[in-house]
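Some structures to go through are shown next.
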Structure I
Amino acid sequence: MKLHSKGMYLIDGKLSETAPAGVTEAEARKGTIAYGILKAHNTVEDMTDLRLKFDSMTSHDITYVGIIQTARASGMDKFPLPYVLTNCHNSLCAVGGTINEDDHQFALSAAHKYGGIYVPPNMAVIHSYNREMMAGCGRMILGSDSHTRYGALGTMAVGEGGGELAKQLVGRTYDMAYPGVVAVYLTGKLNPGVGPHDVALALVGATYASGFVKNKVMEFIGPGVASLSADCRNGIDCMTTETTCWSSIWQTDEVTEEYLAGHGRPQDYKKLSPAPVAYYDSVIELDLSTVECMIALPMHPSYAYPIRELQANAADILHEIETRANEQLGGKVKMDLMSKIGPDGKIHVDQGIVAGCSGGTYENLCAVADILRGKSCGNGVFKFSAYPDSMPTYLELVKNGVVADIVLAGGIFRESFCGPCFGAGDTPANGEFSIRHTTRNFPNREGSKPGEGQISGVALMDARSIAATAANGGVLTAASEVCDHEFTAPAYHFEKSVYDKRVYNGWGHAEPDYALKFGPNIKDWPEQPALTEDLLVKVVSYITDPVTTTDELIPSGETSSFRSNPLRLAEFTLSRKDPDYVPRAKAVKALDEARKAGTLEPAVAQVYDALHKAGYAADGAATNIGSAIFANKPGDGSAREQAASCQRVLGGAANFAKEYATKRYRSNCINWGMLPFLVEDPSALALGDYVFLPGVRKALLEAADTMPAVVVKADGSVNTIQVRLGALTDAERQILADGCLINYYKNN
């Protein structure tokens with residue numbers, strides 16, 4: 001794999017460092033596939049600052065209640081575009097009593113009332129339904145799940161926080177600067193045993209740490225694309241999220257056409273390819289024949305190694321990964337990977353899972369059956385489970401005998417469910433090592449709780465290598481070691497009637513008088529204050545990890561049972577990373593409640609005394625008091641807006657960071673009225689510091705490049721630093737000034 005950081009031209013399908021005669025870079029930029037789709041969805045002439053409207057949207061049952069509640073509070077009376085509500089994350093309705101199914105009933109009633117599309121529990125995982133039924137060449141889809149990626153079907157799809165979906169529901173636009181476009185130029189053909197996850201992990205490993213494609217579009221082109229099946233392309237594409245790119249798009253061809261026709265939508269195909277001359281901001285060259293069977297070790301998809309290399313250097317690599325993991329876990333619990341090296345010198349794993357939008361596809365599970373047919377997973381510690389990505393997939397696998405092959409080998413065949421991707425299904429025992437064809441292996445993604453002494457390790461692998469490991473009784477094995485043939489999956493026949501009989505499609509047929517069905521756990525968003533002229537915040541969590549994931553900001557798993565109850569869910573904020581955050585944040589919120597009641601508590605009065613002595617004029621009675629966190633690089637991972645809204649409902653007013661890991665987390669902060677400050681020197685802040693921001697509202701609305709922040713230490717000493725808010729649109733500035741997106745819509 002070669003990464004070219006300098007821009008390059010694609011001329012008649014071939015890469016070149018120089019432009020053809022008479023062609024300017026500006027004109028050639030218009031030749032990318034991405035440019036054409038973005039232009040078609042931009043509502044203004046200016047292509048520098050985009051104002052996008054999407055063709056459809058999608059959410060699952062961790063996010064849709066909050067989005068609909070936000071849109072309702074903002075004046076929505078019907079869905080202005082097709083909105084798919086899937087139920088694939090909280091399908092285990094025994095968790096938390098009735099509240100998961102209560103949310104499903106809320107979604108069905110909302111689909112009736114506002115004209116939405118309701119996909120019942122276990123019918124399909126969110127992204128598989130949208131691939132099968134909604135994606136089309138040249139379209140754009142917005143989803144409230146970070147792995148919203150349908151580029152392999154010619155659709156630019158974006159995973160964002162709920163606030164961005166609420167904007168579309170009330171007729172507003174998705175606003176951003178025109179993104180960079182990175183060509184992923186594919187050549188060659190995959191070797192036997194190598195699958196989509198191997199390609200994806202190789203790409204993530206090569207690009208994540210450097211931010212090579214951060215907030216950009218990955219455009220897959222080149223002669224190698226034609227060698228990949230639609231399922232393989234989809235599997236690679238959904239994992240582009242882990243590179244931190246903004247979206248993805250692929251050139252389309254007869255393979256795409258056949259997929260869409262096979263799903264009853266031939267009219268949704270059109271050929272997409274770069275113009276004869278196209279300019280890319282940077283280029284990744286990847287010869288598919290060089291991709292090996294890969295493994296991404298705990299605790300990030302970018303910790304990727306060829307399985308061959310890991311097998312040859314097991315002790316050295318596992319010791320390095322174990323040490324890094326334990327540093328990240330901060331001493332709360334110890335991960336033990338070295339014990340997985342057996343007396344035979346081989347690595348022994350405890351569990352294998354193939355599931356979700358990346359793993360549970362038709363061809364992956366057919367490949368699993370090819371490898372396991374006639375074999376046995378054994379009756380020892382190792383266990384194996386497979387989850388299909390949709391009921392149409394499940395039906396075809398029943399018909400062609402794949403389910404029987406997997407079950408006869410000792411595997412468990414389950415329902416369509418995203419749980420193993422975020423820690424709500426097949427949670428391993430403490431100390432176990434699980435290999436998974438799922439999307440992430442962040443801390444706690446397998447369901448463990450380090451704060452309570454529980455930890456297990458998760459590595460990501462392709463379904464083929466997981467099956468090879470299962471057939472070898474849990475001894476880590478690359479599929480290339482056992483596969484000397486091409487996988488020839490039986491032809492797939494999509495049965496649309498499965499959806500026709502169970503999915504409620506109310507698009508275009510809103511029923512305004514239909515009553516929403518509220519369960520006892522569904523609560524309205526609490527009111528949030530507008531930004532005052534000055535602001536006082538207290539740093540109540542200080543995180544020094546290189547990256548802080550959204551799973552650490554608000555853990556997934558059982559906490560998601562309370563996602564429709566903002567105050568209840570907020571009790572889990574940073575619970576696994578910083579258990580003292582919630583009581584500290586509540587204490588600061590109490591200070592502001594006292595202020596509004598006319599009393600400045602002694603701790604706050606002392607801060608203002610220090611500010612006055614240092615020459616700063618401040619009216620404590622008229623200044624909001626909020627909490628804040630510092631993290632070096634927060635927001636990697638999920639699009640769930642709760643990563644920000646939970647801070648906000650506890651009185652959060654700001655985040656301080658060296659940089660933000662993803663656009664979607666920063667957008668969530670903005671839409672929930674939390675100022676996304678950037679600081680150059682993290683040592684200027686410490687846990688427990690108060691930070692006074694004089695004139696912050698004026699500086700915000702006037703788009704000041706920098707603004708002063710006055711840090712008041714516990715000993716009363718005062719130091720002034722400069723902070724930045726980074727690029728903001730006029731609408732984003734007003735949202736922050738109004739206090740949150742709901743307030744913005746009420747005021748505008």
Structure II
Amino acid sequence: MKLHDTGVYLVGGKLAEAAPIPQAEAKKGTIAYGILKAHNTGADMADLRLKFDSMTSHDITYVGIIQTARASGMTEFPLPYVMTNCHNSLCAVGGTINEDDHQFALSAAHKYGGIYVPTNMAVIHSYNREMMSGCGRMILGSDSHTRYGALGTMAVGEGGGELAKQLVGRTYDMAMPGVVAVYLTGKLRPGVGPHDVALALVGATYACGYVKNKVMEFIGPGVAALSADYRNGIDVMTTETTCWSSIWQTDGVTERYFAAHGRPEAYKPLMPAEVAYYDGCIELDLSAVECMIALPMHPSYAYPIRELQADPARILAEAEAQANRQLNGKVKMDLTSKIGPDGKIHVDQGTVAGCSGGTFENICAVASLLKGKNCGNGVFTCSVYPDSMPTYLELVKNGAVADIVAAGGIFRECFCGPCFGAGDTPANGEFSIRHTTRNFPNREGSKPGEGQICGVALMDARSIAATAANGGVLTAASDVMTEEFEAPAYHFEKSVYDKRVYNGWGHPEPDYALRFGPNIKDWPAQPALSADILLKVVSYITDPVTTTDELIPSGETSSYRSNPLRLAEFTLSRKDPAYVPNAKAVKALDAQRQAGAIPAEVEAVYAALRTAGCTPSPADTTIGSAIFATKPGDGSAREQAASCQRVLGGAANLAVEYATKRYRSNCINWGMLPFLVTEPEKLHNGDYLFVPGARKALLEKLDVWPAYVVGADGKTQALTVSLGALTDDERQILADGCLINYYREH
């Protein structure tokens with residue numbers, strides 16, 4: 001794999017260093033440029049104002065989005081909005097509240113004209129691939145893995161605020177992103193699956209930020225050698241590179257996919273122009289890709305399985321040490337004990353699931369490798385989750401389900417749970433291999449703060465099946481597959497959806513009553529930005545990256561995502577349990593201020609500021625909490641990573657940089673200033689940061705703001721903060737205090 005240091009041209013389908021037309025003109029030749037131009041409502045292509053063709057959410061996010069849009073004046077869905085039920089579909093934790101959310105969504109589909117996909121019918125991205133994608137379209141989803149580029153559809157995963165904007169007729173605003181070519185050549189070897197390609201890409205690009213906030217455009221002669229399922233499996237993992245979106249050239253494979261799904265009109269050829277310019281290029285020879293494994297606790301910790309098998313003691317010891325540094329001593333991960341007396345790695349669990357693993361061809365390959373085999377009756381277990389009921393039906397018909405079950409595997413329902421810690425959670429100390437999207441800390445359901453930890457590695461379904469057939473001994477599929485696997489023909493049965501999915505698009509019923517449950521609550525009111533602002537740092541995180549799963553854990557918290565105040569109790573609970581009480585204490589200080597009393601702690605800060613030459617006005621200075629994190633926001637798109645801080649009185653994040661655009665957008669849409677600091681060493685947990693003239697600086701578009709740090713010893717030092725690029729609307733949202741306030745005021 002080669003990552004170019006500079007931009008490249010594509011001339012006549014081949015990479016080149018120069019072109020016969022100017023670079024500015026050649027930039028218009030990418031597939032991405034054409035799609036973005038078709039969806040841009042703005043005056044130029046430098047600053048995009050996008051409107052999407054459809055949207056999608058699942059049952060962890062849609063209640064909050066609809067509640068935000070309702071509060072902002074929405075009366076009907078202005079574009080098709082798919083609401084799937086694939087995250088809280090167990091309906092087990094929290095009493096009736098999960099199914100209450102589902103019934104809320106069904107009633108909203110009636111009232112506002114939406115599309116409701118019942119529980120266990122399909123995982124969110126599979127339904128959208130099957131029913132909503134189309135060449136040249138754009139889809140916005142409130143899940144970070146909203147990626148349908150392999151089907152010619154530019155898809156974007158964002159926080160709920162961005163979806164609410166579309167629901168009230170506004171636009172998605174951003175500067176024109178860079179476009180990076182992924183130039184594929186060659187053909188995959190037997191046993192190598194889509195997750196192997198994906199992990200190789202993530203491993204090569206994540207740490208260096210090569211494609212961060214850019215579009216990955218897959219082109220080249222190697223594309224033709226990949227089936228639609230392979231392309232989808234690679235594409236969905238582009239999220240883990242931190243790119244903004246993805247798109248692939250289309251061909252007969254894409255055309256046959258849409259025809260097979262009863263939507264031939266959704267196909268059209270998409271190719272770069274005769275001359276196109278890319279801001280970067282990744283050259284990938286598919287024939288060089290090996291069976292891969294991503295060790296705990298990130299998809300980018302990727303190794304060829306062959307390399308791990310050759311030196312397991314060293315590599316597992318290094319991975320173990322890295323994981324334990326991330327765990328900060330709360331609990332110790334033990335990976336080296338998984339090396340048996342035979343020198344081989346013995347794993348405890350294998351899982352194939354969701355939008356990346358549970359596709360038709362993946363599961364057929366699993367069935368082929370397990371047919372006539374025995375998973376054994378020891379510790380090792382193997383579970384398979386299909387991505388949709390049409391897929392499930394075809395797997396029943398062709399015997400794949402029977403082959404998996406006969407080998408001792410467990411065949412389950414359409415469910416995203418294994419991907420975020422709500423299904424097949426391993427036992428403490430176990431080592432799980434999974435064809436899912438992530439293996440972040442706590443992602444699989446462990447709780448380090450309570451002494452619970454397990455190791456999760458990502459692998460392709462084929463290698464997981466090879467491991468299962470070998471009784472749990474880590475095995476690469478390429479070790480047992482000498483010939484290319486050819487999946488049986490797929491026959492999509494649309495009637496499965498026709499009989500169960502409610503499609504009210506274009507037919508809203510305004511008088512239809514929304515169905516609320518006792519856990520569904522309105523968003524609490526948020527204050528506008530005051531003239532000055534006083535922040536207390538209540539959590540200080542120095543990890544290289546802080547994930548959204550650490551900011552608001554997944555798993556059992558999912559049941560409370562329709563109740564902002566109850567969910568907020570879990571904020572940073574697995575990373576910094578002191579955060580919630582500390583944030584509440586700061587909120588109580590501001591309540592006293594609003595009542596006309598200045599707490600002694602705050603008066604001491606004001607005294608120190610006056611000594612330093614500042615003149616704070618308590619009446620014009622909101623007191624809010626803030627977290628510092630080196631690089632917050634990697635991972636999920638869910639807005640609760642920001643909104644939970646906000647409802648506890650959070651007023652800002654302080655960071656050296658933000659891991660993703662979507663998390664920064666979540667902070668903005670919830671009225672939390674996304675500050676950047678260049679001297680983080682001046683800040684400590686418990687310090688106060690006074691930002692005079694904050695509202696004025698925001699609205700007057702100052703690049704750098706003066707601020708003052710007051711330490712626990714009462715000493716004051718100057719610190720500059722900045723916000724980076726903001727649109728005028730984003731500045732006004734921050735000034736108004738949150739997106740709901742913005743729509744109410746404007």
Structure III
Amino acid sequence: MTEAEARAEFQDLDARIAAADIAYHRDDAPELSDADYDRMKRRYLALLEAYPGFSELGQRVDTVGAPAASGFGKIAHSVRMMSLSNAFEDQDVVEFAGGLRRYLGLGTEAPLAFTAEPKIDGLSLALRYEQGRLVQAATRGDGAVGENVTENARTIADIPQEITGAPDVLEVRGEVYMSHADFEALNARQAETGGKVFANPRNAAAGSLRQLDAEITRSRPLRFFAYSWGEISAPLAETQIDVIRRFKALGFQTNPLTQLCETIDALLAHYHSIENQRAELGYDIDGVVYKVNDLSLQERLGFRSTTPRWAIAHKFPAELAWTRLEGIDIQVGRTGALSPVARLHPVTVGGVVVSNATLHNEDYISGLDSKGETIRGGKDIRIGDWVQIYRAGDVIPKVADVDLTRRPSEAEPYVFPTECPRCGSPAVREEGDAVRRCSGGLICPAQAVEKLRHFVSRAALDIEGLGAKQVEQFHRDAWVKEPADIFELQARYGSGIQQLKNREGWGEKSATALFLAIDDKRRIEFARLIFGLGIRHVGEVAARDLALHFQSWKALSHATDLARSAALAHRAADEAELDERLAAQAEGRRARIAEARGAAIAKCEVSAEAQAAWDDLISVDGLGPTVALSLSDAFANPDERAAFDRLLRHLEVIAPEAPAEDSPVAGKTVVFTGTLEKMTRAEAKARAEALGAKVAGSVSKRTDILVAGPGAGSKAAKAAELGILILDEDQWLDLIGRA
């Protein structure tokens with residue numbers, strides 16, 4: 001891939017990993033399996049290794065966990081709570097030990113012992129004891145600052161309130177968890193009383209510990225294993241295994257499967273022994289943690305930015321189970337994507353009952369991946385099949401395999417629908433898209449509901465009292481069919497026969513509060529509006545960049561209208577390129593991509609004005625052709641455009657804050673290229689935008705300044721060719737007065 005493609009993938013991974021960390025560590029609602037998360041993190045680190053300069057574009061390398069939630073007091077950890085690097089194969093463990101020997105200068109025959117202990121799948125907790133008394137308890141948070149859950153921790157039977165024989169200051173660290181039996185009993189009680197039913201024991205434990213009411217935590221069957229320490233006023237022992245024994249003597253629960261291993265063979269043997277016992281332990285684990293036993297060696301080895309060098313987590317492969325596929329349901333998302341979901345005969349995987357699994361898309365069902373290559377040995381998935389299910393990390397169930405020996409004789413290949421199951425509109429799959437999409441737009445009830453849910457989400461309109469459930473109910477009752485209807489609710493349902501206050505679950509006070517909250521959002525920031533429209537590929541960052549660049553709805557809509565013919569030409573060029581690639585593969589020849597693209601564009605009538613508008617669109621930093629095409633499609637769709645226009649009649653759009661008038665770069669278009677040495681790329685962009693500059697991602701005739709760091713390449717050459725002012729980083733800082 002090109003560096004630009006690698007950069008885009010890196011930034012996408014950075015955002016997805018950040019969201020996954022918040023979902024897992026802060027919100028107790030993980031959206032990715034451990035395996036998928038680990039794959040993303042490995043790919044992220046591989047890109048960073050290949051392109052070290054990307055470190056300025058992302059934030060996940062030096063990040064652990066997620067920021068503490070706002071509902072709790074904050075506690076700064078006196079000793080940072082680190083994460084662990086991972087091993088996935090036995091060979092990874094061999095290489096880990098070999099690397100430690102090289103770092104320490106130990107020969108292959110020198111002794112190097114490790115402890116091996118089950119990696120509990122729970123919530124990390126730090127307990128601080130002073131003079132033998134428990135004085136505070138904090139979650140991991142982001143590793144530096146956690147949540148104060150002291151009163152909740154006092155209700156857990158495994159956590160001593162007082163200890164004797166300990167140093168004056170002792171911070172004991174471990175994992176809060178819930179056993180399988182207690183989890184099942186809790187969910188049964190929750191179901192009976194109409195309370196929240198938890199997806200798995202980890203979520204149940206995390207949600208129970210992080211209650212604002214400690215009495216709720218007291219009623220939950222939480223357990224605690226101690227395995228590490230933070231701040232201490234005096235040493236506990238000289239070895240890891242002896243510290244664990246000391247914890248047990250002080251009254252803490254320690255894992256009985258923790259074992260001292262003198263060799264790598266012993267480590268791996270213990271790992272596979274624990275793996276074989278996994279289903280019978282009665283609590284969830286997702287691997288085995290190895291730690292250098294000698295604490296003096298741990299001190300010599302020290303830490304990387306977020307992980308200790310002397311420890312590693314050897315992760316288990318995903319748990320598997322076989323069950324029958326009883327049906328395939330099609331769900332329709334906000335962008336019209338038709339997503340197949342396997343309806344399964346319920347089966348327990350990893351202590352959780354699974355009745356559905358994702359099937360991704362029609363290629364996945366037929367036995368192909370996104371590149372058209374075979375998966376599962378090319379075996380397709382049919383209704384009636386016996387399928388193997390895995391839940392890596394106990395989150396998203398997926399299909400690992402199909403047992404063809406048990407396939408019913410009457411099972412037929414699955415025919416993916418070509419019409420939307422919700423509205424009957426054609427479901428179209430465009431060239432290069434792995435997903436088939438409903439073409440119905442806002443006439444499709446599934447898309448309409450999802451778009452409305454997105455419109456009122458926190459990052460968009462964020463109307464207090466109007467959440468996903470209320471929107472779904474209003475849409476079901478035909479009160480709200482599109483965003484504009486929200487701002488007509490009071491006029492239509494504030495009085496008369498059908499009044500909001502008379503609906504079940506509503507009263508005069510709550511109805512009045514909702515109407516006031518809606519009125520409060522009639523003045524809305526431009527970036528929130530753009531994001532709230534739910535245009536495919538236009539996320540929060542792209543929405544903010546578009547708002548800063550165009551400043552007003554009128555300017556944005558005019559630019560997309562003007563660029564439409566160029567957008568269509570660009571799409572024709574993409575299709576011509578794809579056709580040329582496929583033909584070249586079939587004929588075994590080299591593809592003439594540039595010729596194919598040029599010929600396709602030549603067939604389209606694109607005015608100089610349209611091309612300039614298109615160049616302006618794709619020059620917005622971070623946007624690119626994909627987002628620009630999606631934006632153009634949305635504005636060109638007559639139904640969507642009419643819905644936008646109806647909405648805008650109710651809104652006063654607030655432009656981004658105007659820059660200082662005395663800024664030397666106000667109104668100028670700036671491009672950064674090469675490696676910046678005195679600030680990150682994100683910081684440079686933020687500073688420029690704060691001073692009123694527009695930051696673009698590519699050089700064009702509209703570019704005023706190119707800031708070129710070491711390694712500047714084609715952009716610098718093009719800028720010189722166009723006579724654009726080129727500054728190095730120091731000259732740029734001098735210009736903006738921020739050196």
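Readers should treat all values here as calculations from the given coordinates under stated rules, not as data from a laboratory. What you see is a predicted model, and the numbers here were worked out from it, not measured in a lab. Cβ atoms are built from the backbone, for glycine too; each structure is taken alone.
Between I, II, III, which one scores greatest on mean count of other Cβ atoms within 10 Å over residues 80-87?
Working: I: 23.8; II: 27.2; III: 18.1.
Checked I, II, III; max of mean count of other Cβ atoms within 10 Å over residues 80-87 sits with II.
Percent of Cα pairs over 15 Å apart, for residues 640-679 alone computed as 69: which structure among I, II, III? The partial results should precede the final answer.
Working: I: 28; II: 31; III: 69.
Of the options listed, only III reproduces it.
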